[in-house]
Structure I
């Protein structure tokens, strides 16, 4: 493997990592805003990546579908799970436990 190919691989990995951090930030902000709109408490202040897989559609082509989970509380005592599904950096769905 040439040094140019190795450098290219490293650059691609860094770009992927940066894009993943950006998506994580969007997921946290989405969870925070959803909880604020529904007047519920956003617990732990973070969202965790629970799944990432390739996705293909005729409209958007090849993309990465990420699923983030977060915890919230309606009464300050119980803990419930929420889920954010993203296609690349666009939020597709926000789901809350009923």
Structure II
């Protein structure tokens, strides 16, 4: 079975390619998001975004290494995240499915 496409009732569906490279983005005031990053006109956009809400008993590096471990609370974001470029503190590249359950 080809995992990149499926056929339902004779219609072929192909998994959409993500927009941009996936990264964890730390924003001023302590907000942490992850998503497929694109930049345009002084804005950072995150598609397929998640919000790194909180974690317990581990450090930030451990969260980035394994976001699916116990004590890590990552929440989906229902809309595209739009961040002003000046609000970004730093970003860490991660694999294309990071934080998506």
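Read-outs: derived from the displayed coordinates by stated rules, not from any lab. Not measured: the values here are computed from a predicted model. Cβ atoms are built from the backbone, for glycine too; each structure is taken alone.
For this structure, a couple of remarks:
- Among I, II, structure where helix-only ellipticity at 222 nm (-39500 (n - 2.57) for each DSSP H run of 4 or more, over all residues; to 500) as derived comes to -1500: II
- With FRET efficiency 1/(1 + (r/R0)^6) of positions 12 and 28 (r between Cβ atoms, R0 = 30 Å, to 0.05) derived as 0.75, matching label from I, II: I
- Origin of the derived value 30 (relative contact order in percent (Cα under 8 Å, 6 or more apart); candidates I, II): II
- Looking at volume of the Cα convex hull per residue in Å³ over structures I, II, structure II comes out largest.
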